[in-house]
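Read-outs: derived from the displayed coordinates by stated rules, not from any lab. These figures come from a predicted structure and were not determined experimentally. Cβ atoms are built from the backbone, for glycine too; each structure is taken alone.
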Structure 1
Amino acid sequence: MNNESKGMLLGILGVVSFGLTLPATRFVIPYLDPIFVGLGRAVIAAIFAAALLIITKQPIPNKNQFYRLVIIAMGVVIGFPVFSAWAMQTVPASHGGVVLGVLPLATAIVAVLISRERPSLGFWVSGVVGGAIVIVYSLLNGAGSFQIGNIALLGAIVSAAIGYAFGGQLSKEMGGWQVICWALLISLPFTIGPAWIHSPVEVLNIPVSVWFGFLYLALVSQLLGFFLWYKGLALGGVARVSQTQLIQPFVTILASALLINEFIDVQTIVFSLLIVSTVIIGKKMPIYEKSK
């Protein structure tokens, strides 16, 4: 199996792990504070990340790498977990899965902005159309107005896109798992305090199944999933492997129905297909190299 095929396989496995994030968050959020869910998972993951970095004697990142790790941490360690946890207080996980369907295109846009690539007009048109579809879907599900959950989902999309693009770029230098481990460790001084303050008082009264869901968010969504994802991006290339994100809305919708018994209507399926279609078209639009 060549590197491109390995990258695609790892990318798919990473996307599946991320696709279960919203249903797992929706499941635990009635019992746990969203700040604890968003930042507490990062604290648990950071403990394991620190152990791995010490055991394997990884070199300290240089100044340039450190700055990019801070951006990655703000995106995927703090931003996305907190915004998605807030969103799951007011909107179904399946709804979130549809809205996050534009994440591959958002990631591509950020990747373009931090590289020397110049997208064609068709690429930008696809992005605008995809965004418009998400807005229409959000308004239809919000009785003609934006729910606070949709605003939080927008924050989650921006955060993840930034973290994915910078992380995919940096993983070519440091290695996929090292990137997320250092990002988690750098974030620890800023996540442990709020997580402790918002931690549940009566721990024993919370069902064991909720703690299992929280551990999934900490060890898979926040850690192991990124091992797979960033390694896949490094092996197969950001542009190609990021296309595996196209299956994420469907993983989320299926998991929402099977794991937390959410009702999935035809409208949700139709809009998810429309959004994925715009992303596929956008991925096929040419992107040129900027002249020096």
Structure 2
Amino acid sequence: MLNTQEQAVFDAVENLRQSGIIRRIGGIYDSHRLGFISRLCAGKVTDLEKFASAVNAIPAITHNYVRSHEYNVWFTAIAQSEEKIRTIVNGLRAATDLHDVHILIATKKFKINTVMGGAGAPNPERVECNDAKQSPTGVLSDSDRARIRIACDDIPHTLTPFKDWNVTVDELREDLAQKRMRRFGAILRHQDAGFAYNAMVCFNAEVTLDAQHPGLILAQKPYISHCYERPAFEGFPYTLYAMMHAQSAEELDSFIKDAATSIGNPEYVVLHSVRELKKTSFRFF
């Protein structure tokens, strides 16, 4: 029988879900560990509505943002090969006015951890990895695939969600232990949670052998949720990408200046999040 305290927690979570602050509660899986690749794509679009409609029909594209730059659309695609990613992008080019598009690999990851408004940054030495070299972990059984497909979804809005999923907590803990799953928890709409000011800040940061990598420095900042190294491309010389979140425009500006100062004030560009066209979780298998 549910006690009063448990009921209060359940009701509080349900209120956050119904208000839209919580997008979903479920597993966040590592695409590379499951044999998939993820690519950030940057391009230029004039007809945003047509582009958004086309993207919404493609399950492999999980995130799609309009940003304040001549490269105004930035979207993430997940697939099992580079060829399939290119097929997705070429299909969008044919169906919309998407052009001058670039498919960007993450040559290094320094942080994937949305902890805002506090000092809860992970140890960056532990999260750095080379995206190009990371490989899947072992062979997945049919039951593994079935469980992962279920756990990518939102848990049932019930008092016995794992039982209703037909998934055990021990199985999910094993996914964490095998590093297939990064974490299990709530994914928020950070704009509704009080962090309405967001930007992707890209730095042309110099890397030297005798100094700590600037990506490791930025990974320690609690206002930065994601930090990656990516290759530069024509007209865009920036290689270090950091997603920043703030509660006001003034706070965001102070975060950007603090981040730049901490890595030697390199040239940088601020791509404000103008509009969210799509944000979903990828459904593996």
Structure 3
Amino acid sequence: MINNKLTGMGVALITPFKTDESIDFDALARIVEYQIKSGTDYLVVCGTTAETPTLTEQEKDDVTRFVVNCVAGRLPVVLGVGGNHTKAVVEKLQTADFTGIDAILSVTPYYNKPSQEGLYQHYAAIAKTSPLPVILYNVPGRSGVNMLASTTLRLASEFQNICAIKEASGIFSQIDDIIKNKPADFMVISGDDGITFPLITLGAIGVISVIGNAFPREFSRMVRLALEGDYDSARKIHHRFTELIELLFVEGNPAGVKSMLAVMGFIENTLRLPLVPNTIKTYEKIRLVLNQLN
């Protein structure tokens, strides 16, 4: 069941680049193996953290096939399929090769700022087309529009294959409204590392994590402890990561987590424009906190 596959900590994989900005598939293989060995529950490919807007369609397909082949069935894989042109997203769903993919994650249309009815119609078209379960992704800080709880609940009630939402609005009352009134089998997934612990106490079933790229074993343990009701132990891990999570996003995502992975020796600290690496000041702060955690 898809519910079992999406419970716990998913990791929104970065896309590692070489210094010439070509995709570093060797580094990507190392990261995937690191995730599998460290207790990550599932992987998200070609999400926002992957710098997907800077990848060509061929590169997205290459990264997806590469990760699926590396995973070889050992973990569930979720694929990001979204955009602000509904017809183009639908065509992608009709033509893409979803071999080895367990669900899709589809972000709210960005820049266009559709109404709530527009958001409903967008996702209705996706749900009617998708051959796989659909995870809604509400991230108003990036997309420019907030999908209200009423719209999420409407979609969850009317479309059986809309199985979950990754909620990254940060609005606790909105997320709690969804958890309180959702269909029994609809899942709420945290889209923010920093509030994952309190959201699980409200009824979220886990997180799609950024910091999990660097600390999969520790962060997945926090998620599992919280899901098991061991809130005291989970809270201690949550508090250990508070400062590092703040540094993750101070200069944008995935600049922070790429700095972490570079300090740890996994990747080159390279991003594609318009994103740039962290400043030396932030990089050194991250390095200092990492040393303290280790």
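Remarks
- Per relative contact order in percent (Cα under 8 Å, 6 or more apart), the highest-valued of structures 1, 2, 3: 1
- With distance in nm of label points 7 Å out along Cα→Cβ at positions 40 and 104 derived as 0.4, matching label from 1, 2, 3: 2
- Among 1, 2, 3, which structure scores highest (criterion: mean count of other Cβ atoms within 10 Å over residues 160-167): 1
- Answer label among 1, 2, 3 for the case where volume of the Cα convex hull per residue in Å³, calculated from the coordinates, equals 148: 2
- Entry that produces -22000 once helix-only ellipticity at 222 nm (-39500 (n - 2.57) for each DSSP H run of 4 or more, over all residues; to 500) is calculated, selected from 1, 2, 3: 1
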